[in-house]
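Nothing in this text is a laboratory measurement; each read-out follows from the coordinates by a stated rule. As the structure is a prediction and not an experimental result, all values here were calculated from the model. Cβ atoms are built from the backbone, for glycine too; each structure is taken alone.
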Structure 1
Amino acid sequence: MSSVLDRFLQYVKIDTQSDPDSETFPSTSKQKDLSKLLVSQLLEMGIQDAHLDEHGYVYATVPSNSEKTDIPVICFCSHVDTSPDVTGANVKPIVHKNWNGADIILPDDPTQVLQIGELHDLDQQIGNDIVTASGTTLLGADNKAGVAEIMAAVEFLQTHPEIKHGPIKILFTPDEEVGRGTEKVDLEKLGADFGYTVDGEAVGTLEDETFSADGVKITIHGVSTHPGYALDKLENALKIAGQILAALPKALSPEATKDKEGFIHPVQMEGIQEKAVLSFIIRDFTESGLHEKEALLKEITDDVLRHFPNSTAEFKVTEQYRNMKEVLDLHPEVTENAFLAMKRLGMNPVQRSIRGGTDGSRLSFMGLPCPNIFAGEHAFHSRLEWVSVQDMEKAVEVIVNICRIWEEKA
């Protein structure tokens, strides 16, 4: 039987980086390299319906081995792609066994150092086996740790028929890191009642609340003319955009907010003097807070434009995702069973809110209530990304116990 570590070390060496600028789906074909391997390994385990669809999704079913017929169908989901922020090619994972707490200097770039006090939760890992990359790439624990854990849990259940469970669905998605992870998922084919994404951080954490999120695009139409003859005529769209950005309240920026505080965040600016486009992401834990921030941004835009009487702006709001707690509060047994699974393993479960979103956010509103449980990944989207072997092993145990608890309660 392959250990979760063996699987993880194999998976991170496969480049699956997604591309936010691609118009294909999935955004990069190389994501399917890992997905094809996962299908092959699931078939080897005896999962007969494992397959990769044309959109890059892996679907599979672990059949029930219980005599009970009323057990809800549970899904476990992770994404195969890695962040576009740091290269995921030529990853060289390193296992730092029985780590003693000393600085971990990554050999291919000695300026990359994991230090206690600098990285959240690292001080809890003394004596454990820490996995990092070599310093020039991300590791890919986000979310190949989750993928490896689900695969290891499936193999464990297949080889331990004494553990009774209902039908279990497996879903591996592409393009989560570019916000398209659930765009073409077929929930009718999946056939699950409830789900869990395995894409969280510290051991014992469960996240059942996310930001609500919108995107805003402001398209500014200025007045262009020859700069040598521009007196009282030129209204430069780039300068208008700059004034909008300068007027944003600092207290509502990501760098000035924490916990359940939302923000207005410009993410892209492009244009020429005649036309400029500003793109924003708006985040808040309540929909009313989201709308308040959008109204404020519109007010700022209108105030700036008053000084440019011949210029106009289009203000377009696009819904991105909503706080999954709205759905999960209607199905408390989903989080309760995960907490019970952790408590049985001696953990002290911690309920957290995500200052971001997951596939689970969208899946919940698509009809599959789906909180996020820990995978052990840390410092994701960076060259300092790390995960501990012991945390991955605990995640496997939690997945197995969640399956057992749903069967017991049926």
Structure 2
Amino acid sequence: MTHQAAIALGQTLRVLAAAPDDPAAQVTPDVVIGAHTDADALRRVAQGAAALTFDHEHVPAELLRELVAAGVNVAPPPQALLHAQDKLVMRRRLRDLGAPIPRFAEATDPSDVDAFAAEVGGRIVVKTARGGYDGRGVTLATDVAEARDVTARYLADGVAVLLEERVDMRRELSALVARSPFGQGAAWPVVQTVQRDGICVEVIAPAPALDPDLASAAERLGLRLAEELGVVGVLAVELFETSGGELLVNELAMRPHNSGHWTMNGALTSQFEQHLRAVLDYPLGATAPIAPVTVMANVLGAPRAPEMSMDERLHHLFARLPEAAVHLYGKAERPGRKIGHVNVIGAANGSLEDPAYVAEVRERAVRAAHWLSHGEWTDGWNEHAR
């Protein structure tokens, strides 16, 4: 998807891919096959490039620092990216900046769980400080004993452990912003994200029934963090909206993010184009939405792949929902895997304040994504009936 934006900007991408059939490797002729932990592969992919950027945060910081020392323009720079790589580093920095965050502690021994539980007086979330995503490395402990056992298991695996209070929240939000080396910032409307089993399944843009002052505060927070951390490119600030109407920062991502996929069809500038604009230090694009609401639904691999081919599923989807904008990633289907997403844009005469309007757009997006995943319609419709 970044490559699609690069073509429109007259740019070319060289991709570091683990295998020739990786999604990005399928759409560019300039591919370096190698691991993101391989210093030689990183040097080869960066050779002669105007900038080196990322679609995940897992490239070791020490290798990125070596590239910077060799004159490579790494964006975002490793000192910024570290806050998306290490949750303990992120939590401590955000605390120092006065950003709103849940109470937290590092656990170096299982007994630390008891002290933290006494401090917060409630349920605990146990996280690995590094490497987790889509619910991996995150355990919502049901009690102190489970939190202690999970902490012991993580520590035995040799990973740093973060303890957090479990937040009484209304919903999850995401503030997506971008920042250029020049210092220009831009923010899209704050969106609501819907999670299932730790995986984002749906995004509603903008977030419905969000207090305007709270929305403005979230956008300002995203822009401030991008500046304070020295981000170059897109920054997603994942937020909890608490039951008391407050915002707390959950996690950071310094790259185009799942919560921003709606921008491909629902905003004047997509997150992918904006990321490239920022990395290349171009003036940033306008971020206004083009409709009262856009809903993104992820296409997740079904427990059992349908016998019907994806091509035939697309045929029936377009016949029934021609307005659905489909983005497939070129990935093999397997249970729970993100293999694509669908964007559905609401009618221009609708209103975000109308729950029935928002619900109708959501239903179409979810129905389309489920059909592509499972080969079955959520409303029982028979595509072969006459």
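The table below lists the values:
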{"item": "For relative contact order in percent (Cα under 8 Å, 6 or more apart) computed as 23, the structure of 1, 2 it came from", "result": "1"}
{"item": "Parent structure of the calculated result 3.6, given that distance in nm of label points 7 Å out along Cα→Cβ at positions 29 and 341 is the read-out and 1, 2 the choices", "result": "1"}
{"item": "At a computed 5.0 (distance in nm of label points 7 Å out along Cα→Cβ at positions 69 and 85), which of 1, 2", "result": "1"}
{"item": "Structure from which 23.5, 85 was derived, Rg and Dmax of the Cα atoms in Å, options 1, 2", "result": "1"}
{"item": "Entry that produces 46, 34, 24 once Cα extents along the principal axes in Å, for residues 141-260 alone is calculated, selected from 1, 2", "result": "2"}
